[in-house]
Structure P
Amino acid sequence: MPAYRWATLGCGVIGNELAQAMQALGGNLYSVGNRTHEKALSFAEKYGIAKVYDKPEDIFSDPDVDIVYISTPHNTHIRYLLPALAAGKHVLCEKSITLNSLELDQARRCADEHGVVLAEAMTLYHMPIYKQLADLIRSGALGPLRFI
């Protein structure tokens, strides 16, 4: 299995969780970018990340980045999704991935055009309580499903 080089765009709570998870799995983030350069530097020092970008957009032109994790505020996602996808980067984007279906359609078309993966980080599908709920619904114990 190839080792992918992940860049994170955003150094908030989710970015920290990503960095910790990568290290717990024996790896590390390749690089970091943030809207505030000083915060990116501090984040890189905390997690031993060698590469810090001067501005977030520099991630997209780095030929060594395979995947970009976007965890900036959701109203900025489309601003970063489109250039990342157009640069041939796979993208895992924090929820909500876009503000509306028009933006999502635009991002999906861009991903398709450039042959890259666009995914939304939806952890709730993997939480034990939701798996138990899905099993309960499938079993019919609650009766017929009428509305979700």
Structure Q
Amino acid sequence: MEKRFSFDYEHYAALSELPEADRLLVAEAGQATRSAHAFYSKFRVGAAARLRSGRILRGSNFESEVYPAGLCAERSLLFYAQANYADDPIEALAIASDPSERECYPCGQCRQVLVDVERRQGLPIRIIMSGGGTASVVDSAEKLLPFTFIL
């Protein structure tokens, strides 16, 4: 039996078209790229999350000399948020990169952890993927990873 999976998402041809709260979160993610340690790839990624309380948290990628040790910006941020603000759910998460010639999308591991966090907190996370002056937005991480791992 053949089945079909499709989903809706928002695309903004210019960052100025984003709702103000999302635009500010993308700017925070852009700021987070400055703290990235991307000595090898030279691809600096930043992530910013808005918690229900309004608090903004940032994370960046970190590459290690002992590859593959290291961590993506999204997971750095998510693990920090879960360790320090577990009772303050993440409402939205923005991703930015430097260089920023195209939109920056989360890797497979980050997609799974985003879904894990959504399940733990019982609320979807709005994901804003920016770059190249544009952004694509999904209203839940599950849309980025339809066949998730479940224990």
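FYI, it's all coordinate maths here, none of it is from the lab. No experiment lies behind these values; they were computed from the predicted model shown. Cβ atoms are built from the backbone, for glycine too; each structure is taken alone.
One of P, Q was used to compute helix-only ellipticity at 222 nm (-39500 (n - 2.57) for each DSSP H run of 4 or more, over all residues; to 500), and the result was -12500. Which label is that?
Numbers: P: -12500; Q: -8000.
Label of the source structure: P.
Computing percent of Cα pairs over 24 Å apart gives 29 for which of P, Q?
Numbers: P: 38; Q: 29.
Computing percent of Cα pairs over 24 Å apart on every structure in P, Q gives 29 only for Q.
Determine which structure produced the value 15.8 for mean count of other Cβ atoms within 10 Å over residues 41-48, calculated from the coordinates; the candidates are P, Q. Write down the numbers at each step before the final one.
Numbers: P: 15.8; Q: 21.4.
Only one of P, Q returns 15.8 for mean count of other Cβ atoms within 10 Å over residues 41-48, namely P.
In terms of relative contact order in percent (Cα under 8 Å, 6 or more apart), which of structures P, Q is highest? Walk me through the numbers before you get to the answer.
Details: P: 18; Q: 24.
Largest one: structure Q.
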